[in-house]
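Just so it is clear, none of the values below were taken in a lab; they were calculated from the coordinates. Predicted, not measured: the structure shown is a model, and the values here were computed from it. Cβ atoms are built from the backbone, for glycine too; each structure is taken alone.
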Structure 1
Amino acid sequence: MSFPWAEQYTPTNPFMKYMDERLPMPRLIYNSLGKGYPTPRNLNYFWNFGSLAGLALVIQIVTGIVLAMHYAASTDIAFASVEHIMRDVNSGWLLRYLHSNGASFFFIALYIHIFRGLYYGSYKPPREMVWLLGLVIFLLAMATAFMGYVLPWGQMSYWGAQVITGLFSAIPLVGEALHSWLLGGFAPDNATLNRFFSLHYLLPFVIAGVIILHIWALHLPGSSNPTGIDVKGPQDTVPFHPYYTAKDGFGVGIFLILLAILVFFAPNFLGHADNYIEANPLSTPAHIVPEWYFWPFYAILRAFTVDFILPAKLWGVIAMFGSIILLFFLPWLDKSPVRSGNYRPQFKLWFWVLVGDVVVLAYCGGRPAEEPYVMVSQIASIYYFAHFLIILPIVSRTERPKPLPNSITESVLAKRGEPASPGPGSATPPAQPAV
């Protein structure tokens, strides 16, 4: 979006003028992350999690590059090479724990970022492409994390690869061939480890590229905001720097403190003890479970236990992938002209039911495939699909939203108990931005 009132980049240093004419990177940064990018003045701390996810990705890439220098992608020595990193490489234990726990923090930031977008209607026009690219990032992150989980070549690594890749064999006609192609054989082995390592190393850079597109698509319409209404003038915005760089900086500090607490005091809290046992194809673990951030989808996968027209296994695969693909159609399933859940009473109620439903799915996905967890997974899975395919379209057409404020400034000043500031051109200047 073009903001006529945005401060323009005007270099004064001769060298910066030269750079601006031939490689305008400073201008790009200034207009994207500096004073040249006005942002809504009412963004809350839930808008921090996009930048926190970006920080987590940087941590993953940096630590991953160093770990790759010492890792050996061979089934004979992969497990031993991880132990070598932990015991013999200078600060290797720190790098590995930062990498493994950094993945969890990346998904925490990503999930909060997604649910913030769901609540505040960030998927609605004109930001559909921002939402779609964000889901592409989510899918790529899931693929990257799965392949990374296989690399330590412990028991959960091996059997996780066996179970998840085995799902593709349920696809009619091409399933078995696709399964063998993914593994490079008939079971996880050296070929599997090599291709997973290569893709795990490559995909984070692909994610970084899609993030650039994501930010680019965001800057065309401008950032959404908690009221869900459009910016109407300079009184509704503040420069990204220093207001939101300071706010993001506070979030980064909390994020790094929490990551440090986990890394130094409970580095294996989010992991699984069986992955410290070397992979053994002849010994199946009692309870095969993926990393926690896959649990909701794992519960949906296991919710199908009866063959009906198609095998139950195939229904599970369809439902698992369908639960994510469904989100791509969200901008067209929700027809309400009001974006923010703050002004949609029925939508807000059902949104929190959805959050609870996903938490229940996550809990069941981490438990053994036995009763009552299977039955609860089935009920929660039914609700998940019903929410997006039935409840949300009905609510978007029948609910009566609350009255929207006339402007972002009006909503901000109303919260502070102050009268709305005059519009542009008035003799009285608008109130100072509150962040």
Structure 2
Amino acid sequence: MQVTVSPASRLTGSLRLPGDKSISHRYAMIASIAEGSSRLEGYSTGADCQSTLGCVEALGIRVERAPGVVIVHGTGLDGWRAPSGQLDAGNSGSTIRMISGMLAAQPFDSTIGGDESLSKRPMERIMKPLALMGARITAHNGKYPPLSIHGGRLTGIEYEPPMASAQVKTCVLFAGLHAEGVTSVIEKTQTRNHTEVALHEFGAKLRHEGDVISVEGRPRLKARTLQVPGDLSSAAFFLVATLLRPDSHLVLEGVGISPSRTALIDWLRSIGANIEVRDQKLSAGEPIGTIEVHSSDIEGGIIEKAMTAALIDEIPVLAVLGATSRKGLIVRDASELRVKETDRIATVAENMQRMGVKMEVGPDGFSIPGGQKFRAAMVDSFGDHRIAMAFAVAALAADGDCTIDNAEAASVSFPEFYDTLLQVRTT
């Protein structure tokens, strides 16, 4: 599918974004092993989160879908049943990595895979800790999906992931729910804490002391009614679009503003963005608020070390902003971008070249000089939702119409993205 995006003179209006993808995944998985029926309002409409629902349904859990709400009829910690075939995680690395922690403890064998893109994404990062807990997992070429998981009894461990990863942390803690004893994850670099918040809300026995997050095995989890906040990662595209175009002003309502995610807002402010967060409150332990953004004179800057880990999903669209900033953007310590849905360093560089933007690429990052302009071009998502949306934003600042090839990739996280963009752009 191709989508043509025309330049915008400015962006104005007010939006309520789809539910947070990260939180939706976690709520659905935990609800499926809780006792009773959980009502998840504002559940993400993205294909990735639908893949998670499909997996729990294949494991014997009844799921009801209605506009704006999903009801998951949990059957308790031991309620899953052996699937009749291979579980399909689609394009979702979050689904396969997180749910594998729960599958590893089941009294049955299972296989989980996904699409061509997912089949190229490495899984050793979860296979290693699960093996230490007693799981037996085999993979294609030793590290790629599909994963064959031979379920059985697990024992709690203390584990320090070699890289900052909320997915790995979640996988280990989810396995720990079923394990004997206590399971702990040492997290020297903080990642998003949605798993800890969700586990607490469903009644798990969780401790967070310094760098160590621990969960006691075999809790009785209780069903909940929960509102999924608006997705801050989706908001990133609209924040950058507003900052790019002069005289723009956008209001984003009901967005999740967890301190483990707001590095995006903090970093944008540090390079000159006029962003205000107001009407802050808590919803089931998750902070939410209204984000107001105005077009701004952006200086540019550097993303490295812990900030890279905090902004890893937003870097493609921040690269777009960097190209138009005064001093440009340097990204370091971002080798993780090489093993996302695409090699995002390579796909960002390819599309930048097509749009006439200079960019120097290194093994774990890149440098983009500032003060550049986007040229009208045909760009390609390469099947990656964040690349599709990032270059739709770039197209708003181009000197003519741009066509995005394989534009349907945006539906992985934000099926309504292009329509939403049309709502707020002014030609």
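What the table shows:
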| item | result |
| --- | --- |
| Origin of the derived value 4.3 (distance in nm of label points 7 Å out along Cα→Cβ at positions 247 and 383; candidates 1, 2) | 2 |
| Structure responsible for 3.5, with distance in nm of label points 7 Å out along Cα→Cβ at positions 183 and 351 calculated and labels 1, 2 on offer | 2 |
| Winner on distance in nm of label points 7 Å out along Cα→Cβ at positions 39 and 359 once structures 1, 2 are ranked, highest first | 2 |
| Identity of the structure behind 17.9 (criterion: mean projected area of the Cα convex hull in nm², calculated), options 1, 2 | 2 |
| Which of 1, 2 yields 67, 48, 27 [Cα extents along the principal axes in Å, for residues 215-342 alone, calculated] | 1 |
| Computed 3.4 for distance in nm of label points 7 Å out along Cα→Cβ at positions 135 and 159 - originating structure among 1, 2 | 1 |
| Among 1, 2, structure where distance in nm of label points 7 Å out along Cα→Cβ at positions 239 and 367 as derived comes to 5.4 | 1 |
| Ranking 1, 2 by FRET efficiency 1/(1 + (r/R0)^6) of positions 175 and 199 (r between Cβ atoms, R0 = 25 Å, to 0.05), the structure that comes out highest | 2 |
| Which entry (1, 2) yields the derived value 20.2 for mean count of other Cβ atoms within 10 Å over residues 119-126 | 1 |
| If helix-only ellipticity at 222 nm (-39500 (n - 2.57) for each DSSP H run of 4 or more, over all residues; to 500) is computed and equals -18500, the structure in 1, 2 | 1 |
